[in-house]
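Several structures are given next for inspection.
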Structure P
Amino acid sequence: MATVAVLGTGIMGAPMARNLAAGGFNVRAWNRTIDKAKPLADEGVTVCRSPRDAGDGADFVLTMLADVDAVTAAVTGDDGPFTATGSPVWLQMSTVGIDGTDRLASWAADRGVRFVDAPVLGTRQPAEKAALTVLASGADVLRERVQPVFDAIGSRTLWLGPTGQGSRLKLVVNSWVLALTSAAAEAVALAQGLGLDPQLFLDAIHGGPLDVQYAHVKGGAMIRGEFPPAFPLDGALKDARLIVEAATEAGVQARVAEAVAAHLQAAAEAGHGRDDMAAVWNVVRA
């Protein structure tokens, strides 16, 4: 039975740990706030007090944390998961951007740690259903070894080539996801401002070439004014900044991404950071 150390048991990490345990892995979990990890103990997961304890003798270390600073703090310190016994493969599944991935991969290479860049597509519900899409990149020799882990948490894995390609594609996809959410917010708000029932917008696109399920999911939340976090707005803002940064480095005029980041920043400043990113509607509504 292979052992997976899961570092980070938030909205994504906790269901991933559950699915790994259900899939027959020996799972150890650590979270900076240990109370968030404790409920996993009832589902066969060993809750650990430090990254070192989680990684001791593990076959894999899976990081699913908020940003590159959180990953760095958990992994590179004296109490990190690679300071104990064994030589686990590091599955870096947090969204940390291009520069962040390069920094973490360089740290791993300097210490002989095998590293796979593997961010995921999907939010809370796909994570709970083990239906994530894994965007994997790294050494070909590691594919067969790590694939069972990815199969336990996702429904599809795309292998994309050298380390860093996964993080690049994650930013590309998220640029579309965040733009779609902001566009839905503006369409719903415009309908309301014009005195229309905003549901008519969703009814008008339903089943046609303009339809996309995400508009109904996020637009419905906006119409109801209910924002339980599937993709917290603070996380969306972090990703939006990474997208703008990557676009600037690539010489791309990402004006839509810049506007999306501004919308999300305004919503965060208005106190919606812990709500779902659909709460961006609050700063564009009439």
Structure Q
Amino acid sequence: MTTTENQQLIVTDHDREILRDLARRQVEIANSEVNRERRNAWLALDAGASDRPMILCEWEPGYDKDFELPWLKCEGAWARDLERQFRCAIHEHEVIRDDHVVEPFLDIGWDVHSTDYGVQKVDHHAHSDRKLASRSWDPPLKDLRADLVKLKQRVFSVDREATLKRKARYDEVFDGAIPTRIRGRFWWSLGMTWPAVDLIGMENLMLFMYDDPEGLHGLMRFICDDHLSYISWAEQEGLLTLNNENDYTGSGSMGYTRRLPQPDWKEGAPVRLRDCWVLLESQETVGVGPEWH
């Protein structure tokens, strides 16, 4: 861990008190009757035992920097990130009051690292004070037939020691105010068109369907094999965790189900790929017909 990272992890007494108070409030909400009812409603919906529509309001403060400043009271950057996480969950419960569920845990993920594809795109960002703004990039692959050989399968690694040290740091800061779990995921989506667009550009993704379908198939085969390698590696390393509770599973739904893990899975055993939800999507090709997709 670098000196800068160590400095970021320094938590003042002022920040520690704020974080512990927020953590206690999250646990209190998680154990409330209305929160239990929402959790049971999600499970009933998944089981086909309820026709109640479940409502999720997807929101995130901070798209405008001026908007988020009044929310945060902590002084340190690390503490402010955690504070934002707590306050968002509390705000959803107390103000928005949709069907988001709050769990009585603080989850952290494994420290996983990977190499790149052997090529790099060059990003160009608009100057803006907002979190999201316009962006363009120079895709590294121009001629698929000539450039595919430049791609390299990624290599993955996990720093278990750093992850356990980080968990110990969380435990020290919260001192029992909220339990911590190593329960993270490594991807939001396993969709393949997102990395394809990064590598060749959005316009070329469309044009190559006509101009070079064989080359485009070669690119998608490469990305597919790389994705399969990634998830297989995570399974073999014992890094997968269940995502059958308050886990966003994409397309506006949560992971609550009693159908996962599989019936033959034993508590404490490594989680397998077949014990998890998976999301694949292709938002970039929303305008592409079924035949061409």
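I have 1.00 for FRET efficiency 1/(1 + (r/R0)^6) of positions 13 and 45 (r between Cβ atoms, R0 = 30 Å, to 0.05), calculated from one of the structures P, Q. Which structure is it?
Derived from the structure labelled P.
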Thinking of P, Q, which structure, once relative contact order in percent (Cα under 8 Å, 6 or more apart) is computed, gives back 14?
P
To which of P, Q does the computed value 36, 25, 22 (semi-axes √(5λ) of the Cα gyration tensor in Å) belong?
Q
If distance in nm of label points 7 Å out along Cα→Cβ at positions 109 and 125 is computed and equals 4.0, the structure in P, Q:
P
For which of the structures P, Q does the calculation of helix-only ellipticity at 222 nm (-39500 (n - 2.57) for each DSSP H run of 4 or more, over all residues; to 500) return -12500?
Q
Could you tell me which structure in P, Q was used to calculate distance in nm of label points 7 Å out along Cα→Cβ at positions 149 and 197 as 5.0?
P
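Quick note: the coordinates plus some simple rules give every number you see, no bench work behind them. What you are looking at is a predicted structure, and each value in this text was computed from that prediction instead of being measured. Cβ atoms are built from the backbone, for glycine too; each structure is taken alone.
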